[in-house]
Structure P
Amino acid sequence: MDSPVFTWIVTPLLIFVARILDVSLGTIRIMLLSRDKKFLPPVLAFFEVLIWLLAIRQIFNHLTNITCYFAFAGGFAMGNFVGILLEEKLAMGQEVVQVITKQEASELVDFLKAKGYGVTSVDAKGTTGKVNIIYTIINRKDHRTVIDTIHRFNPRAFYSVEDVKAVSEGVFPLTGNRARKLFNGRRKGK
């Protein structure tokens, strides 16, 4: 345990990995809190702080080892990066997409409806004249698909995307488990 390899390589590496884990857990915890999840964030917080304590203990045990300091800081930076990647991969929750276009938007609206998205379309007047406003609330996992669709139908459309904290009564495409549950549920009733 007092060998130079352990002191200068293994310990800093363990600190680096610990920081990646605790910061990534913190990112996921904050994401869950912002989406009103109440039970998992405290569990993640427990492990986040426990891992942090183990890492900081190693720093205090090796105060003269500057590589531990760099490992701690580097792990924090990498943990932010990994946490962001995890958050994007999990893509939990919903978003509201608002599209404002000067072009006729019926083809885009029809396409989104055909794909199972709930769509609200409004004729409006903007600064430069008549516009169409399209609203749809989507699952975050569908973000790239919907944005690509908007670009395909109208590359010059203005759009904005915002996180939605809660949704009640929406129309969403049936995919994966939701489709199986719906169709399995119907069969049981026959």
Structure Q
Amino acid sequence: MKLLKVTTPASEPALRQGRIYLSTPLKKPKRFDLISYRAVLPNTGLTLMTHRLCGMPKDFIEIKAGQLHVNGDNADSRLRLKHVYRISTQDIATLTYDKAQSYTVTPYPDHVYVSLEDRYVEMNQLACQRHILPPGLRDEAVFKVYKKNWNRDNFGPIRVPSGHYFVLGDNRGQSTDSLTLGFIQQNKFVGTVLWK
């Protein structure tokens, strides 16, 4: 068993930055559990990461218009997630958000793109629109791994190979996960999150 500290916003809202959580190899992971695993990142080398296990070996994975489908079923409908929302600069002052998880796009200075929890947007009836990338708009990091013109909002369909997992961060716009790392080998599994 390992006590770990959350160092990135990738798995928010389930795992918030700064929180301590327990991960154990004694619990066999199931689909949609949070799992810890080892991955090699270009800038940091071997790194311990924690994401949502969204695809088991032989599962079909597809993201259509920003919605994750596993074996044809909409998996996102049962998860608490954060997505990128487009908000007018006039309305941004009224929001509670992490400025490190926001950005602007040069041609559109009147809007800010912010990672917000879907439930927060719904409960507060915010005047914003979820930012969904169009099909066919190639994300170079995704292309480098899968050699397809896919992006975080339109990906697959693809089958998870035997001996591998497909993982995603719950904070979909702020995560380095299987979309850019590729499938995770099962022998890189460190533990299933038990307590957070």
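All of the numbers you see were taken from the coordinates with simple rules; none came from a lab. Keep in mind the model is a prediction, meaning the values are calculated, not measured. Cβ atoms are built from the backbone, for glycine too; each structure is taken alone.
Which structure, out of P, Q, was FRET efficiency 1/(1 + (r/R0)^6) of positions 8 and 160 (r between Cβ atoms, R0 = 30 Å, to 0.05) derived from, given a value of 0.80?
It traces back to Q.
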Task: For distance in nm of label points 7 Å out along Cα→Cβ at positions 80 and 168 computed as 1.8, the structure of P, Q it came from - done: Q
- [ ] For structures P, Q, calculate distance in nm of label points 7 Å out along Cα→Cβ at positions 16 and 64 and state which one comes out highest.
- [x] Q
TODO: Could you figure out which one of P, Q the value 1.00 for FRET efficiency 1/(1 + (r/R0)^6) of positions 88 and 112 (r between Cβ atoms, R0 = 25 Å, to 0.05) was computed from?
DONE: Q
TODO: Given a value of 0.40 for FRET efficiency 1/(1 + (r/R0)^6) of positions 32 and 128 (r between Cβ atoms, R0 = 25 Å, to 0.05), point me to the structure among P, Q it was derived from.
DONE: Q
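Taking mean count of other Cβ atoms within 10 Å over residues 40-47 for each of P, Q, which is largest?
When mean count of other Cβ atoms within 10 Å over residues 40-47 is calculated for P, Q, structure P comes out on top.
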TODO: Work out the source of 50, 37, 34 here, i.e. which of P, Q gives that when Cα extents along the principal axes in Å is computed.
DONE: Q
Task: Parent structure of the calculated result 23.6, given that mean count of other Cβ atoms within 10 Å over residues 48-55 is the read-out and P, Q the choices - done: Q
Task: Origin of the derived value 22 (relative contact order in percent (Cα under 8 Å, 6 or more apart); candidates P, Q) - done: P
Open item on the list: To test your reading of the models, identify which of P, Q gives 13.4 for mean count of other Cβ atoms within 10 Å over residues 56-63 when calculated.
Closed with: P
Open item on the list: When helix-only ellipticity at 222 nm (-39500 (n - 2.57) for each DSSP H run of 4 or more, over all residues; to 500) is computed for each of P, Q, which one produces -2000?
Closed with: Q
- [ ] Assuming 0.00 is FRET efficiency 1/(1 + (r/R0)^6) of positions 72 and 120 (r between Cβ atoms, R0 = 25 Å, to 0.05) as calculated from a single structure, say which of P, Q it is.
- [x] P
